[in-house]
Structure P
């Protein structure tokens, strides 16, 4: 099976995003002051750092399966701006985001400190956001988010267990036939 070619693998991609980033920055009174730098290029997303006059902005491109992220981020930024980095631009159709740098990534701080203590302050805020958003579940699903609500999980498990190619049954990094059989035996209990 051939993987689809992702836009960030295309030679013209960096030029296209540079023009878009410059337009978004200009509309916010900012400007790009140096070359773009790829931070990571993964199968599900690409992140590029853009130097601006007072620091950096970060561009993110999502694969089509995760293309709802700009719409969700735009919604959250409009309703809960204090909980997100400044949103400088979003293209919902292309799955693109541009946000101001918000400092050292949490994973880097945790790694440096060798402590999960920072999560104590963050988790109640995150849980509170989820609780406030629960009442908006239907409108969030309309953005294209995955439906992982409790009542959908048994059918999702059934679909996963039926997809033997994805489970890579019998392959070195996959499940063994015995593991698949064991998972199938507890489907009713899971439901």
Structure Q
């Protein structure tokens, strides 16, 4: 059995699990959603439909031969999902709604669990979603005059660093005071 066949088999088991009301844990393999979700964290997935999603939700989608967990920005009228990680500067290629796997409802790191669908975790995720949306609007405008490009680049770098530091501070505070309860 090749890797593609293995992926398809695991993907079908994951979809069946979600369809049967289970909430599987997946291990994250990149820092594209840092600081809220980091490489090595586990995410708890919940079954969802596009009608239950809102911009800012963190979703897992199928992308050819891998799973991608990024923030939802919009669902187009043509049925495509627009997503982006909190760290990358560019949006992902549009994905059909049929590739939606589930919504991330919790993040587990070192025996601490932060639920993103209630309490402080929801407030933190909503705030980071707002910051990510603001960052996308502010930083993805081309410089109108080429002489401004160096200043724009420095401004963009400073803005990204400031937003990231703020996200780190908030995430650390919320995760420190949140429950130490493990997922069951």
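Quick note: the coordinates plus some simple rules give every number you see, no bench work behind them. Just so you know, these numbers come straight off a predicted model, no measurement behind them. Cβ atoms are built from the backbone, for glycine too; each structure is taken alone.
Starting from the value 1, 6, 11, 13, 14, 15, 14, 13, 7, 3, 2, 1, 0: which structure in P, Q was P(r) over Cα pairs in 5 Å bins from 0, in percent calculated from?
Values: P: 1, 6, 11, 13, 14, 15, 14, 13, 7, 3, 2, 1, 0; Q: 1, 8, 16, 19, 19, 15, 10, 7, 3, 2, 1, 0.
It was calculated from structure P.
Using distance in nm of label points 7 Å out along Cα→Cβ at positions 28 and 116, single out the structure from P, Q with the greatest value.
On the way: P: 3.3; Q: 0.7.
Across P, Q, distance in nm of label points 7 Å out along Cα→Cβ at positions 28 and 116 peaks for P.
Comparing P, Q, where is mean count of other Cβ atoms within 10 Å over residues 20-27 highest?
On the way: P: 16.2; Q: 12.1.
Top value of mean count of other Cβ atoms within 10 Å over residues 20-27 goes to structure P.
Which structure, out of P, Q, was relative contact order in percent (Cα under 8 Å, 6 or more apart) calculated from, if the result is 12?
Working: P: 12; Q: 19.
Of the structures listed, the value fits P.
For mean count of other Cβ atoms within 10 Å over residues 108-115, the calculated result is 15.1, so let me know which of P, Q that is. Let's see the in-between values first.
On the way: P: 10.5; Q: 15.1.
Label of the source structure: Q.
semi-axes √(5λ) of the Cα gyration tensor in Å, for residues 76-163 alone computed as 28, 21, 16: which structure among P, Q? Walk me through the numbers before you get to the answer.
Numbers: P: 28, 21, 16; Q: 30, 20, 10.
Computing semi-axes √(5λ) of the Cα gyration tensor in Å, for residues 76-163 alone on every structure in P, Q gives 28, 21, 16 only for P.
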